[in-house]
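Take a look at the structures below.
Where a number appears in this text, it was derived from the coordinates with a stated rule and is not lab data. This is a predicted model, so every value here is computed, not measured. Cβ atoms are built from the backbone, for glycine too; each structure is taken alone.
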Structure P
Amino acid sequence: MAKRDAPEVNAGSMADIAFMLLIFFLVTTTMDVDSGISRKLPPMQEDEQTEKPPPIKEKNLFEVVANANDQLLVEGNLMLPGDLRAATKEFLNNNGDGSCDYCTGSRNPSSSDNPHKAIITVQNDRGTSYNLYIQIQNELVAAINELRNDLALRDYGKPFAELSEANQKDIQKKFPQKISEAEPVNLSGS
């Protein structure tokens, strides 16, 4: 009896199939891209800068400090992250100098003059948790967005998101997002 050879599998096209699968998965796979936190960075400083920036009054600075124990100090007072939004809105909408005709604040003379002069400064300890850092950023941006939305409803009768691009820019100019973030430091002294 003659010995039969085992049938062979033609593997010549396996490389083509593997290549086609590779291309298929490369084309159809989506990559998640994190957008990050939107911040406008200051322009690069020139060594020969002759003009000094204009002085900023202390009352126009809203100081937010987070220490390594995840405690939040706002204007020197302990505050919970959940209360930061209301305090920020009160500061930005104050209208201390009376020049803001769209502001509805209490006109506290020891707080910000108007939204154009108001600057929010954020200082973090190197040991501050990432969770608190993100909470602070979210609350500050949410406060500005709420002020913009309230003004849009008053002026245009629509939420900010439904306004035309020109009207949105007008509202953004009235309540600009001025958040200055300092380099993290060791606030605890260690």
Structure Q
Amino acid sequence: MDIDLEPVAVFEAPIYLRYHATSARAITPFLHALRRGILLGHRSPATGKVLFPPLGSCPESGQPTSEEVVLADTGTIISFTTVHLAIPGSKLKPPFTVANIMLDGADQFFSHLVSGCALEDVAIGMRVRAKWRPASEWGYSLENIEYFVPTGEPTVDIPTLKAERLRLAQERRHA
């Protein structure tokens, strides 16, 4: 058999996997809270930082986290990217924006969609609020939030925000 060993530069191989799993003890309250429209984080006993979504343990210390903290559905864009390529199987039509958002009261960011404004208006430090899907569509997922929209509040200075969050975490740690 004559095999061509010249590398193939581009090929398409979409893979779609659907998982059925049982949630871990640390994640179960978070999922039930999402189903009720509540954003629930965990506070690290070692660092005082509020983690969202909760991981069950502190990534810095490895200690278990169990202290629940209810968070607002508002936050600040820490970074973002505009996606110009279609995602196979997705209802999203490019271009669209995906942002790393730090919820008010949290010390860790998570990724979600931003909409409700022109792509060129999205900015680091922009204040945003969740646009929730109708409650009848809610499940155990962050997809209950359709996307985040600008609040119209002034832009936040990210180094100042991070310094303030670190100061608060240290206060809680030493309390």
Structure R
Amino acid sequence: MWQKENQKLVINKISEILDATDESYHDKLVKMFDEANRIFISGAGRSKLVGNFLGMRLMHSGYTVYMVGEIVTPSIQAGDLLIVISGSGETEQLISFAKKAKSVGAKVVLICSRKESTIGDLADAVFQIGKEELYEKVKGMPMGTVFELSTLCFLEAIVAHMIWEKGIPEEKMRERHANME
């Protein structure tokens, strides 16, 4: 019984957040993906893991993608796009990444739970997932869980729609998938 109640709690909260998220973000974000020479993705902690999900799906979809902090990640350049996933928009290391990207002429996108932030002030576009007041403490969903799960669902939905709209066949995506796992 407790498991079903917790599942409903999580699903209902994510639905509430996604229902409060601007529907125009999809087209804006996909346009930024398409206009970028290369896409760099950063985050900290569990937000970085959400970024890893996005990076893999974008790579499967044919984009050139790098995860910030990996030893094979090249330098960011003008014409590139840095996606920062940060609930607060105040993580020091991510602020530094955003400043570096801006200094070389790359575009910066912040995906966050609150628009007003240091990274938000630096960003070319800010995509606020839900509304700030919806992130009050939720029993059983501590320390950013609501933001991370909502952002994961938001980004997966964008990728799913993008794949459908562009007609990217799953077979093509499988060809790009890692084969040394």
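Here are some notes:
- Test item: helix-only ellipticity at 222 nm (-39500 (n - 2.57) for each DSSP H run of 4 or more, over all residues; to 500) calculated as -15500, pick one of P, Q, R: R
- Ranking P, Q, R by mean count of other Cβ atoms within 10 Å over residues 12-19, the structure that comes out highest: R
- Comparison of P, Q, R by Cα Rg over 2.2 N^0.38 Å - largest value held by: P
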